[in-house]
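Trainee: Multiple structures are listed underneath, in structure tokens.
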Structure 1
Amino acid sequence: MTKKVAVIAVDPVNGSGLMQYLEAFFENKISCNVYAVATTPTIKTNSGVVIILSGTIAELKGNEDEYDALVFACGDAMPKFVENADRQYNMDMMEVIGRFAARGKIIAGHCVAALLLDRNGVVDGKRVAVHPFVKSAIRGGKATDKPFEIAGNIFTARTENDIAAMLPKLIKALK
């Protein structure tokens, strides 16, 4: 039986990265819903394309048990997170990540996903692939230069260009 995935997308999201996950899930008949890390379900891609998602992170919060996995679709995540760290949607995002981790569910992401997982204590002692620009900011995890890393239930890709290499392993874990 395939698993159900919750995808969280920042505003603005990297459209290329998000679409790689969504196409792979669609092609493999893996059910997913996409939630905006924002106050509304309408976000933009880095290139300005407007997309309307399933809901907001606030609507996912408290419903983690409905899903088997969480995927973080990156974009301008860290600059926006730093600008808006005190916003409820970012606090909800960190809480949702923690709840998925506490339940031992699959968590995947690319770019700075490993940094957010690191800040949440999810990857302590685990090898993670992370964007080269933030590699030195990883504290509890072990940042590598590999295109992707799999550490138990944690799947990380260095950038959106490395998602394709990780996806077959993630899809296998979700089937």
Structure 2
Amino acid sequence: MGQIESLRTRLPEAAKDIKLNVQSVFQTTTLTPHQIWGVAVASAIATRNPEVRNAIFADAQAHLSQEVTEDAKAAAALMAMNNVYYRFRHMVGKESYSTKPARLRMNWIGKPLGNKVDFELFCLAVSAINGCEMCIRSHEKVVVDGGLSEDQIHDAVRVAATIQALAVSLEISQENNSYAQAVA
């Protein structure tokens, strides 16, 4: 049994749909294994849940090269910064902020270790988790222009959404356990 499956079995009844989704999203046929698992690694980091991150990392090792793993880590790190910065610029809505240079280093975006389009897909998935409209639009355009279909993008975001839901569901399970121990 893989690490993700082990987490899946611990989900509470309230997360029954998530149990099913965790099982099915890794079986998509529109994405390559590198795309599925790269999105999964980047998304797991973005959840900030150590259990989810460790399980995804453990199961992804059989599917990813070191380069793709590093690109997924870089996508999560860069989007942690960019999503905050660009979400602020978008939400504040003042032209004056849009004209200021970011002055934030983002060299990895220009030169990922692996496939550029796959790296952008990882960035798109993390941006969806982090809720940055500007970054989502930007990365979606690059990915489409790079040749990926809307179905592939859709499946990548489904993976990201399900991994986020897995992290939240595990927190629900932990809260249920804490509550039961407090009442006992």
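Each reported figure results from applying straightforward, stated rules to the coordinates on display, with no laboratory input. Here the structure is a predicted model, which means the values were calculated and not measured. Cβ atoms are built from the backbone, for glycine too; each structure is taken alone.
Trainee: helix-only ellipticity at 222 nm (-39500 (n - 2.57) for each DSSP H run of 4 or more, over all residues; to 500) computed as -24500: which structure among 1, 2?
Mentor: 2
Trainee: Where does the value 34 come from, among 1, 2, when relative contact order in percent (Cα under 8 Å, 6 or more apart) is the thing being computed?
Mentor: It traces back to 2.
Trainee: As an exercise: volume of the Cα convex hull per residue in Å³, for residues 55-150 alone, calculated from one structure in 1, 2, equals 97. Which structure is it?
Mentor: Going through each structure in turn, the value belongs to 1.
Trainee: If percent of Cα pairs over 15 Å apart, for residues 87-126 alone is computed to be 37, which of 1, 2 is the source?
Mentor: Structure 1 accounts for this read-out.
Trainee: Next question. Given 1.5 as the derived value for distance in nm of label points 7 Å out along Cα→Cβ at positions 7 and 47, which of the supplied structures 1, 2 does it correspond to?
Mentor: 1
Trainee: For distance in nm of label points 7 Å out along Cα→Cβ at positions 135 and 167, which of 1, 2 scores largest?
Mentor: For this comparison of distance in nm of label points 7 Å out along Cα→Cβ at positions 135 and 167, the top structure is 1.
Trainee: Let me ask you something else. As an exercise: mean projected area of the Cα convex hull in nm², calculated from one structure in 1, 2, equals 8.7. Which structure is it?
Mentor: Traced to structure 1.
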